[in-house]
Structure I
Amino acid sequence: MFPAFGYTDAANQLGDYCRDALLVDDARTHPPAEGNKIWEIYKCLKLTDELIAIFDRLEIFKTLAAAGYRLREEPTLIRWTCTGKNRGAADHYHHDGHFGKGGQVSLMLLLEENMGMTHMRLIPDSRRSFGRKIYDALWKIPFRGRGRLFRLNDLLLETFNKPIKLEGPKDRLYYFNAGDNLHKAYPVTGTTRTIFHLNLTLFESRLDPRDLAAVKLSNHAPYWRKLLAPPSARA
């Protein structure tokens with residue numbers, strides 16, 4: 001299983017590529033299938049030979065391929081300013097484990113310096129924690145007042161654990177096991193967070209062959225055949 005958490009500060013080339021893509025609507029991005037009213041910028045980053053070559057310079061992709069992971073979907077670029085009224089879609093601790101399958105790893109690149117601003121928080125080693133059991137029970141059955149119980153669970157988690165703050169300098173690339181570890185967006189009113197985000201899983205891919213039309217796999221290391229395998233290519 002992939003380690004809970006880590007980061008590299010050597011992702012400046014990917015950061016430059018993403019910042020250029022944020023500025024102009026060109027061949028690098030396209031709108032997502034479903035929009036998001038929370039975020040002022042929300043773009044899918046097209047998979048191209050140029051982008052894969054940049055990914056290939058980051059050791060984390062080779063590590064993930066060796067562990068059996070594949071891209072779940074195209075990467076996204078997100079910018080969100082917290083106004084205080086809209087606190088985000090996931091402002092309570094949760095996991096992306098799909099209830100028993102586990103194994104989803106998230107990559108998050110800070111495209112601007114982020115200290116004391118809206119950020120992600122992670123509760124390490126929380127796969128079998130009591131707080132996760134509470135979240136699972138609350139998630140399964142919607143009811144009035146559930147949000148208050150989520151917030152109470154958040155308070156208990158932060159009281160009895162030491163959350164990791166995913167803050168830092170521009171171009172820090174975080175990776176964390178979002179399937180096994182509880183995490184949440186921590187909104188700070190009046191601040192903006194701009195990130196590159198990508199999910200990889202052991203068990204599914206939502207990539208369509210059309211998403212790979214601009215990638216010639218023969219130009220890249222063999223492990224990219226695993227990382228970019230759509231569902232139809234499964235053995």
Structure II
Amino acid sequence: MNYNVIDTSEIRVNNQLDVETITLGDDTKHTILVIDNFLENPEDLLSIIEQHPLEMEWGKWGHPINLKLPQIKVAFNYFAINYFGMPSDAVKDPKEIQLQLNIVNGGMPCNYTTIIPHIDPAMLAFSLYLNKDKDCQGGTAFFQHGPSQIDYQIGYFDEQFKKTEKYWQIHETYRKAHKHDYELEMDTRELNDDWGIEHIVEMKFNRFVVHPSYIFHTAYIEKEWFQEEKRVSLAGFIL
């Protein structure tokens with residue numbers, strides 16, 4: 001038998017990183033980090049991912065993966081501590097950082113609830129874009145929720161927030177979306193007036209983006225894009 005044995009410690013983060021800091025929000029400020037040329041050898045990571053078995057499901061584009069990728073996780077933890085003020089023991093073991101592959105085609109059939117901006121049940125998230133630049137379009141979009149006039153939902157870790165009017169305005173938007181869910185082609189332009197784009201981080205090969213998981217975000221994609229070459233990114237989360 002032939003076994004596909006890999007060593008993900010060979011996927012190396014560049015020694016010199018140029019970190020761009022973006023600040024979003026009006027009353028409540030949020031930090032987003034953008035780091036270009038993140039990996040020293042991104043082609044080697046692509047080679048691993050291309051051989052990784054995936055079972056695609058209708059309407060789903062996030063696929064948990066069991067890869068160690070220690071240098072990526074150490075770098076992510078460093079940014080969490082030094083740029084987002086997370087305690088040094090927030091990640092006691094790199095295994096606690098969850099990874100997934102996000103793979104999607106423009107125009108693929110999905111429900112409306114698939115494209116609406118979301119938050120993740122985590123404190124911090126990253127995305128590493130893995131399409132070659134010639135195939136990159138759009139990026140990660142961050143949104144303000146119109147009825148509440150805020151761009152975050154912190155009920156995941158703040159029980160008091162769940163008692164606010166803003167929380168219930170957000171809750172109502174999601175309730176209506178799930179009640180009247182319908183099928184469409186994946187296209188961010190189909191979002192209703194409850195959502196307004198606040199900022200888009202442009203997609204670029206080997207670009208690493210870090211942001212709080214509790215600000216509204218989603219991939220910005222139009223149905224004409226990624227018809228042949230799928231949109232691929234590696235995502236990670238500190239819970």
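Each reported figure results from applying straightforward, stated rules to the coordinates on display, with no laboratory input. All values derive from a computational prediction rather than experimental measurement. Cβ atoms are built from the backbone, for glycine too; each structure is taken alone.
Of structures I, II, which gives 0.8 when distance in nm of label points 7 Å out along Cα→Cβ at positions 129 and 225 is computed from the coordinates? Let's see the in-between values first.
Values: I: 4.1; II: 0.8.
Structure of origin is II.
If distance in nm of label points 7 Å out along Cα→Cβ at positions 41 and 209 comes out at 2.8 when worked out from the coordinates, which of I, II was used? Working shown, then result.
Details: I: 3.4; II: 2.8.
This figure was derived from II.
Give the label, chosen from I, II, of the structure having the highest value of relative contact order in percent (Cα under 8 Å, 6 or more apart). Mind showing how you got there, number by number?
Values: I: 35; II: 32.
Largest value of relative contact order in percent (Cα under 8 Å, 6 or more apart): I.
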